[in-house]
Structure 1
Amino acid sequence: MSARQHGLALAVLAAISLVWGFNWVVLKVGVRHADPFEFLAWRFALAAGCLFGAAVVLRRPIRLTHAPQVLVIGLLQTTATFALATWALKSGAVGKTAVLNYTMPFWVTLFAWPLLGERPSAGQGLALAIGLAGLLLLIGPGAAPGLPDLLALASGVVWGLGVIATKHLQTRARVDTLSLIAWQVLFGGGALAALALVVPGEPAHWNAALVFAIVYNGVLVSALGWFLWFWALQRLDAGTASFGILAVPVLGALFSAALLGERPSALDWAGMALIVAALALAARAALRKPS
């Protein structure tokens, strides 16, 4: 892959980071007005409708292929990841939840080596070390993790497994990206709807804020955002693609400080600076790494 193509893929990841970073604030607002599982069920129902509608308009294939693998991806990357992260956000702080969820790149790098044969380059290894140090500062040295922290961390682990499952399918079979994301969102969203029925919460309080949160999540984050994420993942190795969106928790913390009144500490700011440095190193490694 040429340096220009790498640059385009990294630019797409930057756009995704901005949309997903702001979404942590939107999610916090959304779960104030609806139970997390019900909110997610509405979100992914809208996303699935948008994705299948786009496939019909663009005349893309929508026939389900590799159903077992797509089901696994949906359960990991949609059901488990978002159920755990949104549940954590219900009672946890936005910035900290976002950071723990985005330990995903570290799990991907660790899983991709034995499972995909993607050995990290020296630049990626250095970025991994610096990014990990930044995340540890953001989490807070010596702090005892509570239930929201553990849920958010678990969401990062299962998201990492979902990335590995996606990359495994993409490298071993020809699959249409739009069809893949549509079916995995449908499978994962269906499981979330089942959770909402089995574990009912407080009735949703429908208002403009909740409608905005669902539309933002369903259209921008889960439909367009996930399509672009899969597109970039198909063109970059799993570790590089994961590092490319490591700015999301930093943006989530900044947006939450500006809009929700959460105030990062000095250690938080230091952690963000280290993560920015890790991003720069990862981007440079992506441009230099042979396809």
Structure 2
Amino acid sequence: MWLRTECDLSFEVTVPTPFILMLRPRSDLTQWVSRQTYTISPNVPVIEYTDSYGNLCQRLVAPVGKFSVKTSADVLTSTDTSGGSWVGYNEVETLPNDVLTYLLPSRYCESDRFVDMAHTIIANCAPGYEQVAAIEAWIRENVRFNPDSAYFQLSATEVNQSREGVCRELAHLAIALCRSLCIPARMVVGYLHGLTPMDLHAWFEAYVGGRWYTFDATQPNPYGERVTIAYGHDASDVATFTQFGPAVFPETMDVRVTEIKPPDAVNRRRKKAKK
């Protein structure tokens, strides 16, 4: 599916403020970015770098006054194939080196505190995908997804106590439960087509059967129609904007995700292939 993602942010800055932005989706095995625009007003010097997770980041200093960021991207997404009990568990000693880090406890995912709870949830499940699916289902049934929740930036332990949160909090609990079973899990932030109310979204991926699979306890169908911006251990690694100094919050934030027709160049290639 071809999706157009757009995100417009505006701030009122009172002192020159350093920012790190993380708003550019990147092309990889699951998505291809055919077009991007990225407009910053007023125009200031920007340095782009790739962080340790492979995310595209932009460093800048926002001047005093109105400061806005407008992004747009046309992305070809792939629809994940649903897994099942045949997708097995990967023994730790067989995991790729870059996956090992997603077994460790992190700031918001205290996986070492969830071993007993996780084993209760996955009792009688086949090792691997089926265990993660059971965790996803348990959270969907026992933790309320509330886009207007008053809870903010909760850790997995706190979410388990409150039994309520936004997408980020539900992902924290799921990740902690997976890691407690020695199943690598990571946070993902990006866009979800059809999300209501529309906003940037967070979900999680688990590494089973030799690859990453998408899971999302906030949605009935976790597959496809997503555009990834960033991966990380938890929310602290995937903030779409980080500012340093006096707190600055967006005055406005407008997120849009629409299905579009394939670009003309793609259509031309398809027509040639049919001849």
Structure 3
Amino acid sequence: MSVHKIALITDSTCDIPVALQKQYDIEVVPLSIIWGEEVFRERVDITAPAFYERLVQDPTYPTTTQPTPADFANAYRRAAEAGAAEVLVIVISSAMSGTLTSAQQAAALVTIPVHFVDSKSNSMSLGWQVLAAARAREAGGDVAAMLAAAEAARKNMVFIISLDTLDYLHKGGRIGSAARFIGSLLKLKPQIYVNHETGTVEGGRQSRTRKRALRELWRDFFAELDTDKPLHIAVLHNAAPAEAEKLAARVREEYHPQELLISIVSPVLGVHTGPRALALCGYAESE
């Protein structure tokens, strides 16, 4: 797997584009989708576009499951066999998934030292932290430098999602019946965001139209960033590529970020956020 002395491992909710995963030698351990009697490792057995296409057609609601300790232990062994002396694991928030627990349990199954980071997030909020750690490693940094880079990114991170519907949060048991009724009645477009201190998803404003929801997504996101500093921004979408491209073009024109990515959201996350969600996720570099 790795030619580095410090292997870097994350999980498949990170939404890091494949080209960057390869460029920075990042191993990704997949979570899985359970659809009736079928089990799919996300981005391995089912692609994100295929998932979202089926999500709107299949009356069976899918569920998700975390990797097993054995999945992580196998990744650790591959790292050791490739010459790594230690492993850094950065994964989805422990408040959202048991993935971190599986990763920690796997450490007892191998002899190579393993270090852990709870990203307190998911999607490219996790992904940006992983990339920051990878770039610290590329610069010659040790585990402490990689940890510091990931932490610096997390502390400045802003991640806001505009949902097209409340239905999938309701199906996943993430909101009560009353909230679903109100949203269905008024056709509201809810906003949610990640709290990077607690690692939880919280509710934001609600809009009557998609146009207004996306306008407020833009305003709220950039209000939280120090736009005078170098920016790393991801435009994320749940099978809404045209809108994502349009949003990215505006980001590029108005803010000239140092780095701008577009990525389709992990199926495991899409189970709860549903089709056509759009999000902005990023951070301003520290001094």
Quiz item: From 1, 2, 3, which structure was relative contact order in percent (Cα under 8 Å, 6 or more apart) = 21 calculated on?
Solution: 3
Self-check item: Per distance in nm of label points 7 Å out along Cα→Cβ at positions 68 and 252, the highest-valued of structures 1, 2, 3
Solution: 3
Self-check item: For -6000 (helix-only ellipticity at 222 nm (-39500 (n - 2.57) for each DSSP H run of 4 or more, over all residues; to 500), calculated) the corresponding structure among 1, 2, 3
Solution: 2
Quiz item: Taking Cα Rg over 2.2 N^0.38 Å, for residues 92-187 alone for each of 1, 2, 3, which is largest?
Solution: 3
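Bear in mind that the values in this text are calculations on the coordinates, not laboratory data. Only a predicted model underlies this, so the values are computations on that prediction, with no experimental measurement involved. Cβ atoms are built from the backbone, for glycine too; each structure is taken alone.
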